[in-house]
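Coordinate-derived values only; no laboratory data. What you see is a predicted model; the values in this text were computed from it and never measured. Cβ atoms are built from the backbone, for glycine too; each structure is taken alone.
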Structure P
Amino acid sequence: MTNFYKILFSVLFITASGSALAQKSVKDTLHLDSVIIKESRSKYLPNIVGTYIFAGKNTHLIYPDAGKVNLANNTARMVFAKVPGVNSWEMDGAGLQLNIGTRGTDPHRSIEMNMRQNGYNTNSDAFGYPENHYNVPFQAISEIQFVRGSAALQFGPQFGGMVNYKIKEGDSTKVFGIESEQTAGSNNFFNSYNAIGGKVGKVTYYAFYSTRRGDGWRPNAAFNYHAYYANIKYQFSSKGSIALQFSRSDYVQQIAGGLTDAQFEADNRQSFRARNFFNPEINIPALLFNYAFSSNTKLEVTSHVLFGQRNSVQFINTPNIKDTVNASLKTFNPRQVDRDYYAGFTTEARLLHTYKLGNLNITFTTGVRFFEETTKRKQKGTGTIASDFDLTLVKPYGIDLRLHSLNYATFAENIFQLTPKFTITPGVRYEVIKSTTSGVINNATFPIGYKGNRNFPLFGTGLQYQFSNGSQLYSNISQAYRPYLYAAVTPADQLTIIDPNIKDSRGYDIDMGYRGHIGTIFNYDVNGFYVYYGNRAGTLTQTDAQNVNHLFLTNIGNGVAKGIEAYTEVSLLRSFNKHAGSDIRLFNSLAYTHGRYTSGSINASGKNISLANNHLENVPEWINRTGLTFLSGAFSSTLQLSYTSKSFSDANNTVFNPTGATGVVPAYHVVDWAFNYSFLKNYHISANVNNLLNAQYFTRRINMYPGPGILPADGRTFNIGFGIKI
């Protein structure tokens with residue numbers, strides 16, 4: 001707690017000095033009013049950005065600002081609050097993982113999202129195991145680009161869409177600049193973010209180091225996180241640049257484990273696992289080349305390597321079975337050790353060209369991608385009886401595999417400017433995927449094949465009409481694809497049975513919406529969507545001959561998610577006085593998702609039971625987030641209310657399971673508060689309270705890491721930070 005008291009003393013000193021600084025703050029109003037200027041920034045992407053085309057697509061631009069978001073804690077439900085329908089799973093309260101999904105997709109480690117940083121992928125394996133283990137601190141992000149399912153053509157065939165983190169760059173007006181923020185809070189939480197940046201001649205640079213640690217809200221939930229980043233950009237001419245970047249994130253987290261319903265109701269803070277740990281380490285060196293042949297023709301080439309590992313050591317069992325001393329062994333039971341090793345290389349080249357065809361203005365973008373990745377998966381090893389983070393093996397792995405993916409892809413999209421206001425943007429993508437496997441499961445030949453060649457095209461078209469008042473009517477349809485995953489044929493837990501005939505999933509995403517703004521007073525984006533997800537993979541709850549529940553992973557059937565997403569934001573003070581120095585902004589982000597299976601069945605006691613009209617698992621019908629932001633010169637503060645309706649954790653919509661691994665996830669409300677105050681031009685203090693009303697809730701049940709069982713969300717937590725930027 002030493003760091004916490006240092007921060008607290010600094011905050012008290014600044015508060016006590018407030019009267020002496022008051023007059024200075026008034027004089028600095030014009031400088032500090034930049035907080036308000038940010039409120040007028042665009043909420044969606046323009047038609048063209050660099051070599052990317054976004055015309056006719058449902059897009060969002062997010063700016064992670066202190067005073068609106070708990071940046072030190074990477075609180076996802078706050079940073080994505082203004083994107084309707086983002087379902088955020090809270091695997092832990094430390095912000096160590098980003099778990100988001102939309103429109104009926106699986107949020108687990110953003111597995112159905114195309115996750116990117118500065119334009120290149122950060123998913124561990126684009127096809128075989130696309131979980132996103134890499135974690136960037138929100139304090140390092142300048143903006144987040146979010147594109148819905150229509151991103152499948154330009155970025156990859158995922159159903160969920162694309163998220164791209166744009167990392168801050170060095171200040172080009174300075175040779176050397178420094179940014180530092182220290183934050184401390186409840187449960188011995190401490191976060192430190194430190195960055196340098198600037199420009200020397202033709203070289204611009206930016207680098208940061210971030211660390212985050214704490215004990216966690218529950219017992220047995222301590223964590224220690226680090227992130228590193230460096231970017232050196234050389235502008236070799238007015239037309240071109242080359243940048244070398246390196247990113248790394250790693251952490252060791254103690255896993256408190258899952259609970260049954262009865263345990264959660266009795267005490268949602270309790271934990272029955274003290275010997276479980278998780279450790280991902282991801283490294284991403286990248287090379288970025290940009291060249292403008294002319295104002296009409298641009299080239300972008302990115303190459304990056306992703307290498308690293310994910311490790312876990314756990315006593316894996318349902319939460320009603322305690323991890324206690326074995327009566328016969330007189331010691332704890334050995335733990336299970338699982339390890340993955342990733343090594344992937346990707347190169348993407350994109351060309352954008354603008355030209356005229358008769359009276360038509362045309363913008364054409366095309367690109368190619370080469371991707372190769374090898375995952376070495378070693379699971380079900382018998383570990384030690386120790387209680388610390390120890391990956392030592394006592395007996396060899398039961399699963400020892402080499403999983404290889406090779407991918408070639410090409411795409412093209414074209415904006416036809418049919419009139420000054422109306423555009424049509426057809427597109428196509430062609431994927432070639434080659435997958436091979438070798439190795440053993442339980443010392444036997446690999447029993448379930450994950451190999452073969454996949455070759456398929458994806459098509460889509462976008463329409464957009466620009467009204468004279470600045471608003472837009474947009475529509476898009478795009479095909480999507482998802483191969484079944486390595487994880488689907490190599491179960492790491494003891495609870496899941498795999499269907500050996502599991503198939504790939506195919507479908508499409510349709511958008512139609514209307515967006516725009518009325519000056520700086522009112523912003524809006526309202527759209528309807530329809531997502532068809534064929535051969536959707538998921539889990540069913542089955543009972544075997546011994547009356548023991550198991551989870552069965554298979555193609556459940558075809559699913560459809562359809563609904564409405566609506567974002568509105570209004571300026572309450574500037575509506576009456578557009579020159580007001582202060583403002584109160586009210587936003588609401590609402591999504592209704594009707595997610596149902598249209599086909600599928602399960603065999604129970606020899607009878608086939610239809611799953612048609614069952615709820616898609618992990619898909620709440622209603623997600624609503626409302627926020628009230630106060631802005632006044634040096635001050636910004638946001639109070640946010642989040643509501644998520646109930647959902648089911650399996651496809652046969654089990655209501656109750658005594659193990660807690662499946663069942664209903666009840667509806668919940670969460671209130672968050674953020675505050676930021678800037679002073680003396682270069683300094684600021686921040687404060688955040690998450691789960692202000694101390695709600696007792698959870699966002700998911702799980703049958704594997706880090707459960708099994710209910711994963712309780714954190715109760716009330718707070719932090720206070722002090723920052724400097726010079």
Structure Q
Amino acid sequence: MDGRQSISIAVLSDNEDDVELINSTLRDAGHAAHCHWIDRPTKLNKTLDAENVELLIVNCDHYADSIRQIVKQKDHFNPEVPVIAMQEHADEAAIQEAMKHGARDLVSTGLKKRLQAVVTRELRALRVERALYSTIQSATEYKRQVKEYMQTSRNAIALTQEGVVIDANDAWLQLFKAAKLDEVTGVPLMDSFEPESQAALKGAMVATIKGKWHADEQLKVKPQDGAVEASELQLQFRKINFDNAPCVQICIVQPDINSQEPTKLVHDALQRDPTTLFFHRSQFLERLRKRLSKKPSSGLQVLAYLKPDNFGALQDKVGILDSEEILAQFAEEVRKRMHPRDVAGRFEGTSLLVLLERGNAQDAQVWGKQLVDHIRNTTFDIGDISTHMTCTVGVCAVSDVFRNLQELVAATVDAHKAGRAEGGDKSYLNESADEDTKQRAFDAIWVKRIKAALTDKRFEVAQLPIAGLRSDSVEMYDLLVRMIDEQGNSVLPSEFIPAAERNNMMKHIDRWMIKAAIDFCNRNNADRVFVRLSKQSIVDATTIAWMEREFDKRKFDCSRLVIQIPERDAAKHIKQTKSLVTKMRKLGVGFALEHYGVDKERFRILDILKPNYIKVDGELMHTLMTDTKMQDSVQKIVRAAKERNIKSIAERVENANAMAVLFQLGLDFMQGHYVNEPEVVLQESDSVRKRTLAELTAAHSL
């Protein structure tokens with residue numbers, strides 16, 4: 001290495017003498033060192049952001065943060081920069097421990113020759129690695145771009161900078177019916193797409209520039225009416241340099257309609273009702289039986305019965321012939337709010353049945369309420385006639401209480417009737433089964449099974465990673481509980497948690513989860529783990545004392561734990577929740593409000609409880625992608641959270657479109673199947689083989 005080459009070094013120490021020590025030591029070795037003195041952790045981010053630092057040297061005896069914290073902070077800016085630790089005395093054990101936490105080496109402050117040798121070694125390795133990476137990257141990028149151009153030349157491609165089209169190929173011009181390039185360049189890309197797609201489009205472009213978008217992801221968007229022949233387009237995004245400036249390359253992948261077999265299309269059309277485009281009754285019931293025979297990988301299944309209110313009066317207004325068009329428009333609004341795994345059919349007359357997969361029955365009721373509110377505020381047009389309508393949604397969770405499909409459907413229809421009896425225009429959840437004799441009999445069985453599982457240590461923890469939309473510097477996980485039955489099969493929470501709640505057993509499960517979370521942290525490097533507390537634990541006066549004893553006994557770093565409570569439970573038991581949160585905060589435990597909704601701008605609860613995190617209700621995610629009013633509501637929540645220094649997390653993010661919208665709206669984190677499937681990571685019994693959730697669910701469905 002050329003000793004005359006200037007070295008940019010950050011020296012982390014509260015003692016300025018260390019800067020001179022390192023400067024003189026490296027100067028003696030022939031290195032021209034430029035040292036940046038970092039005397040406290042808050043200065044490190046600013047220095048790494050402003051300077052091209054090649055090396056970090058930290059005096060462990062004179063700096064507030066640990067090596068592990070420094071490495072995480074540094075990795076956010078440049079993971080390849082090495083960290084060298086110093087302290088007064090360094091033996092083999094200390095060196096091993098420092099390297100375990102991310103340092104390249106540990107040097108005694110008195111051994112200047114060794115410091116010179118270590119710095120020379122690490123800088124040479126860093127610069128060789130950079131040179132090699134640059135060479136390989138340039139060659140690989142060139143080959144990739146040539147290959148990509150050859151593969152995608154038939155597709156429409158455009159380049160954009162700051163949302164404005166700066167170049168496009170002929171296929172793009174043909175697709176958007178432009179005679180020459182001047183007609184599309186200099187025009188905002190948004191002008192070519194419907195408003196409901198613009199939030200996702202903006203988010204995808206910003207995420208691409210920031211390196212948060214995967215090149216193979218496809219965004220589904222709707223072009224402006226009449227702009228192109230297709231009703232939906234699939235876009236791919238890639239960051240490239242154009243005229244020495246970063247820009248976004250957008251490729252529209254055209255679907256090959258001719259590749260679809262005509263007989264398959266005809267067969268599918270014959271299975272669907274021509275008005276609603278949902279399945280015919282018989283076809284829907286057949287699919288319903290098949291779906292009900294397999295339990296979902298998470299959450300539970302819920303049946304919803306939907307029907308417009310007073311459709312006869314509406315029919316009189318628009319005419320008997322045009323009333324089917326009104327029903328078709330109603331069905332289309334329902335379709336927009338269905339999740340990818342939901343399935344619907346026209347049941348009878350104007351009624352629809354929809355099988356939903358949700359976290360719990362209350363989530364399905366919220367889905368119904370959102371639909372009811374949307375239908376009430378939607379204008380339906382038939383020729384020159386504009387009209388409005390309301391609807392009622394009956395909801396019933398799938399349960400072993402129902403002996404067959406007929407009983408389940410009947411209970412769902414009864415929920416709708418109850419909603420209509422209360423005036424309609426509402427979402428009604430059938431909870432009458434809770435008081436049923438059969439329900440109590442099932443509960444008695446579940447109580448025995450839960451007690452046996454606790455006694456026999458047949459519980460597991462599954463992790464659900466929480467990914468950063470802005471930064472990946474914090475490693476966080478949502479921890480979920482799983483129960484193993486006597487045959488070794490996984491039992492999902494949706495099966496046993498309701499019985500535990502009805503029979504005052506949640507406190508025991510909560511406490512098992514707290515201890516399991518501590519074990520998880522001891523085995524992993526997670527910065528934060530999120531654990532739910534039930535309302536039984538919230539109102540139990542012994543909860544906080546038990547937690548304090550457990551933390552002391554295990555010498556646990558409480559700052560790694562975040563307790564999360566549903567907003568509904570926190571609001572209902574606001575006094576107990578505030579007391580619990582206040583005492584936990586003194587211990588260093590974080591607090592999150594989950595399932596935070598947008599029905600009302602309930603910012604008062606944020607001021608009362610002062611959470612560290614809010615989790616935006618996952619039930620909003622699918623509708624959020626296209627509903628601009630809901631996007632505005634969520635953005636207000638995010639803005640209110642930022643004003644209070646609260647981090648926001650999106651629940652149940654399932655696809656790239658949702659991620660793009662969330663990025664645009666300013667959320668900080670996300671979790672869901674788009675990030676990762678839940679995975680079992682911690683077990684109570686060593687006799688039970690550690691398996692992924694997919695394996696457990698497959699075994700349970702046999």
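Ranked on distance in nm of label points 7 Å out along Cα→Cβ at positions 251 and 419, which label among P, Q comes first with the largest value? The partial results should precede the final answer.
Working: P: 5.2; Q: 4.5.
When distance in nm of label points 7 Å out along Cα→Cβ at positions 251 and 419 is calculated for P, Q, structure P comes out on top.
Can you tell which of P, Q yields 3.8 when distance in nm of label points 7 Å out along Cα→Cβ at positions 379 and 659 is derived from it?
On the way: P: 1.5; Q: 3.8.
Considering all the candidates, the number was obtained from Q.
Can you tell which of P, Q yields 10 when relative contact order in percent (Cα under 8 Å, 6 or more apart) is derived from it?
Working: P: 13; Q: 10.
Answer by label: Q.
Quick one: mean count of other Cβ atoms within 10 Å over residues 275-282 came out at 17.1 when computed from one of P, Q, so which one is it?
Values: P: 22.0; Q: 17.1.
Traced to structure Q.
50, 37, 22 is what came out when semi-axes √(5λ) of the Cα gyration tensor in Å was calculated for one structure; which of P, Q is it?
Numbers: P: 39, 33, 26; Q: 50, 37, 22.
The read-out was computed on structure Q.
Suppose you compute helix-only ellipticity at 222 nm (-39500 (n - 2.57) for each DSSP H run of 4 or more, over all residues; to 500) for every structure in P, Q: which one lands on -13500?
Computing helix-only ellipticity at 222 nm (-39500 (n - 2.57) for each DSSP H run of 4 or more, over all residues; to 500) on every structure in P, Q gives -13500 only for Q.
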